[in-house]
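Below: a set of structures, written as structure tokens.
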Structure 1
Amino acid sequence: MKILVTPTSIRKAQNSDLIARLENVCDEIVYNPHGRPLQADELPDLLADCAGYIAGLDFITADVIRACPKLKIISRYGTGLDRVDLAAARDAGILVTNTPGANSTAVAELAMGLILSLARRIPSLDRSTRSGDWVHSNGVEISGGTLGIVGLGAIGKKLSAMAHGFGMTVLAYDPYADLDYAARNDLTLVPFETLLAESDAISLHLPLTESTRHVIGAQQFHLMKDSVLLVNASRGGLIDEVAALAAIRAGTVGGIGLDAFEAEPPAADNELFAFDNVVVTPHTGAHTAQATRRMAEMAVASLIDGLMSGSPSNLCSA
């Protein structure tokens with residue numbers, strides 16, 4: 001039996017025990033030859049004879065699935081499923097799993113780090129100080145401000161607790177929110193438009209679907225405070241980057257922090273990069289030593305359970 005493993009983190013020395021577990025159940029492990037998420041046209045040659053697949057942020061389309069008749073399970077290393085054609089997998093009888101909650105602390109901490117970086121201009125001040133300048137800069141305090149969290153899943157809940165620790169008021173929008181949880185944890189659930197209008201900082205924590213694509217566009221920027229700090233440590237397609245650039249140019253947004261982009265990796269000449277009040281990171285929210293280990297453990301366990309018993313944990317459906 002043959003399996004494909006594309007997340008490069010699983011190949012690191014600290015995960016050698018997990019590799020050994022995989023080697024106990026298969027004859028051959030195929031690894032990602034490029035060290036980045038794979039495009040749909042790169043997958044069939046690697047996957048064609050595989051029964052199992054531990055997938056990173058690869059583009060697993062219906063064409064990929066049709067080209068891999070031996071495939072039994074796709075074990076996603078991470079939570080997002082927007083790059084997996086779940087309907088095609090279901091129709092082909094392929095199990096799909098993910099690793100919910102494994103990276104929630106890591107992503108929430110990065111989101112808070114982006115907010116702080118924007119509020120105190122940390123990246124631009126670091127650059128200017130290194131260059132020999134000694135800039136007098138007034139940032140803003142987040143204590144006493146209002147954080148709006150769009151999407152109150154595991155990551156949103158973690159971030160809300162961190163925000164309370166900084167003395168922030170927390171608003172949240174999620175049509176499926178746990179009302180009892182919100183009441184117990186001092187979260188005020190509000191309509192989306194209210195959150196946009198009243199928040200000093202906004203953090204997005206949504207899956208990317210047809211209904212959430214460009215959930216932040218020109219109309220939504222118009223509703224926000226001119227001083228708002230907008231952070232996306234979720235999926236790039238949630239923000240219309242053309243509208244974001246227009247807002248930054250017009251000075252109708254205080255700053256934008258992006259860990260995810262509409263195209264990844266983004267072009268080096270992305271016009272957003274020219275602005276000091278834009279802070280960017282390379283979709284690294286989930287990548288801490290602790291989170292990558294948890295994701296690897298869960299992904300390997302699900303793959304093995306799926307192959308051996310057909311009943312893996314964290315099964316996903318279309």
Structure 2
Amino acid sequence: MRFMALLFALLLALQHQALASAEGKRIALLVTLNTNPYIGAWTSTFTKVAEPLGMKVTTFQSPFDAALQSQQMDDAIAQKYDLIVIDYINDQAILPALTRAKAAKVPVVLMATPLQKEHEDLILSYIGTDHHELGEIAAENLVKALAAEGKTKANVAAITGLAQQLHVQQRMEAFKAVLAKHPGITLVAQEDGKWNTQASETIAGQLLVRQVSKGGIDGFFAMADNQATGVIQAIESAGLKAGHTGKGIVVVASNCMKDGIIHIKSGEQVSTATQIPTEEAEVAAKKIAGYFNGQPLKKEEIIKSYGIDTSNVDKFAAGCSY
């Protein structure tokens with residue numbers, strides 16, 4: 001009995017030691033801009049979840065400046081942070097800094113966007129959504145909405161996030177692959193909206209004017225819901241209607257925000273998809289704490305995405321309203 005009691009006490013002590021191993025770990029969180037709704041929600045949630053688990057989070061912002069972000073990486077390495085979490089800006093520009101982090105034995109976790117497979121040895125893990133899946137969902141919903149209007153032939157345009165980012169390229173690759181199965185639907189333009197509402201509105205307005213003599217535009221893929229808001233505003237400013245089932249120009253997006261939920265309910269936007277920053281950040285914080293506690297991390301920790309339209313919008317309204 002005494003032996004069993006001692007064994008039980010030892011197990012409790014080991015468990016306590018494991019749970020405490022994340023205590024005091026310093027995390028450098030490198031992001032683009034917290035003024036972006038997705039980034040702002042991800043950053044605040046990650047910090048909120050990580051700190052009660054014993055980790056101290058310091059956030060560094062870079063306004064889509066790859067050189068500044070590389071310098072921030074070097075600073076984090078020099079300051080001997082225990083781990084770096086990064087939403088990198090350019091997949092090629094970040095490679096030297098990731099190489100230096102690996103040499104210094106500072107693990108790096110990617111948020112928002114993964115890395116090319118041939119460079120995965122430079123990172124500990126990518127925690128986030130499958131961007132090919134997001135591109136497929138957007139294209140399938142666009143095709144479905146156009147078909148509901150009897151449009152087997154249509155001109156569509158895409159206004160993307162920052163074009164140099166790998167996850168933007170992955171979404172467009174998947175989006176185009178779906179459209180290729182429907183030869184009557186033509187992608188007439190692809191423009192870089194830099195995740196910005198105003199820029200997306202300006203680009204959409206210009207495209208609507210430019211395409212008038214070429215059959216017009218029947219649908220838009222706006223990569224994020226805030227960009228879809230800009231597109232809808234441009235459509236309405238042009239005296240046209242945004243919507244589906246005979247109402248007007250089809251608008252789809254690929255990661256949800258409050259605006260998207262509102263516009264789906266109003267009928268001005270056909271669909272979006274779950275890339276919920278609060279969910280992703282909570283998963284990331286807990287998995288990183290688990291890593292410090294000895295739990296292995298996969299190279300890709302994928303959080304499943306779901307399409308959102310009028311049939312299920314209420315189910316995802318709360319999570320997407322950030």
Structure 3
Amino acid sequence: MPGDLHPQIQAMLDRAQALGIPKVQDLSTEQARALVENLSAARAQDYPAPDIMDVENASTGPGYGHVPVRIYRATDSPTAPVIVFFHGGGHVLASLDSYETTARFLALSAHCTVVSVDYRMGPEYPFPAAVEDVFNATRWVADTAGALRIDSTRLCICGDSAGGNLAAVTALLARDSGAVDIAAQVLIYPVIDYLGGTPSYEKYGQGYGGLEAATAVWFRDRYLPDAEDHGDWRAAPWRAQSHSRLPPALVVMAECDILADEGHDYARRLSAAGVETQTLEFKGMTHGFFGYLGLVDDAARAHRAVAEFLRGIWG
């Protein structure tokens with residue numbers, strides 16, 4: 001195994017190898033989904049999700065696409081700040097359940113309400129279904145702030161991996177449409193382009209955890225089956241004509257991740273466009289570490305860093 005990995009990550013990879021856990025790209029969509037949910041459930045048994053004040057399942061309702069959401073409240077304030085969260089999984093895998101611990105920990109760390117969005121995924125619902133769902137959910141949160149007991153002026157969008165892609169796109173859509181004001185965007189090792197070809201793709205494309213270069217192709221073929229969509233900025237947000245007038249951004253990256261370079265590139269693009277942008281890279285971490293709560297110390301540190309960034313935005 002590579003020598004630049006953090007020992008806690010190395011231990012996880014060694015255990016996965018000993019258990020014979022297959023690679024996503026070697027499985028069918030159904031098998032890969034079952035694998036993710038089973039691994040998440042097993043991890044939750046060893047490291048249970050933290051208690052939180054209230055959890056509620058809901059839907060965005062008519063006019064907003066009837067998108068399922070799960071609401072996590074860490075405060076009883078009638079005007080709590082809110083994070084609209086988009087889970088990862090390559091636009092194909094994962095669920096509200098497999099991101100339960102992450103959503104709870106994020107709400108507790110930032111002392112806010114988290115609305116986790118159950119957007120549609122490929123291959124059954126390819127691009128742009130996910131984009132439509134997360135944007136509708138974000139509009140719904142802002143438009144029903146009173147009923148949700150949140151402060152729409154302190155609305156942050158946050159996502160990891162594919163969810164980071166959707167958060168970046170949502171920020172652009174919100175700016176262009178004027179339909180919702182977003183106070184901040186948090187992009188955790190986001191997918192900015194499915195084309196690869198960066199040095200980090202080459203260096204970390206194999207042997208560094210669950211997201212390999214071949215895995216990214218497996219995801220792309222299910223989310224973007226039409227090659228013409230690869231160049232659409234709603235799939236590759238760095239291709240947007242302008243990145244000015246976007247909300248302040250925090251871009252979190254893992255060093256040993258095929259997406260590290262595109263995360264840094266996007267942060268530089270935002271900064272060059274005049275967007276207040278902070279970057280944070282965790283050394284020795286691999287893709288997915290943000291969800292390794294209880295297993296990797298930097299997971300909790302990353303959550304606290306997100307909370308600190310948002311406190312600076314929210315006041």
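Taking Kirkwood radius over Cα pairs in Å, for residues 134-229 alone for each of 1, 2, 3, which is largest? Write out the running numbers ahead of the final one.
Numbers: 1: 14.0; 2: 13.3; 3: 15.1.
If we compare Kirkwood radius over Cα pairs in Å, for residues 134-229 alone over 1, 2, 3, the biggest value is for 3.
Out of 1, 2, 3, which one gives 18.2, 62 for Rg and Dmax of the Cα atoms in Å, for residues 86-205 alone as computed from the coordinates? Can you show the working numbers first?
Numbers: 1: 18.2, 62; 2: 17.3, 59; 3: 14.7, 48.
Of the options listed, only 1 reproduces it.
Given a value of 11.0, 30 for Rg and Dmax of the Cα atoms in Å, for residues 214-285 alone, point me to the structure among 1, 2, 3 it was derived from.
Details: 1: 11.0, 30; 2: 13.4, 49; 3: 13.8, 36.
Computed on structure 1.
Quick check: -14500 is what I get for helix-only ellipticity at 222 nm (-39500 (n - 2.57) for each DSSP H run of 4 or more, over all residues; to 500), calculated from one of 1, 2, 3. Which structure matches? Could you put the intermediate results ahead of the total?
Numbers: 1: -10000; 2: -14500; 3: -12500.
Of the options listed, only 2 reproduces it.
None of the figures in this text is laboratory data; all of them are computed from the coordinates on show. Keep in mind that this is a model prediction, so the values were computed, not measured.
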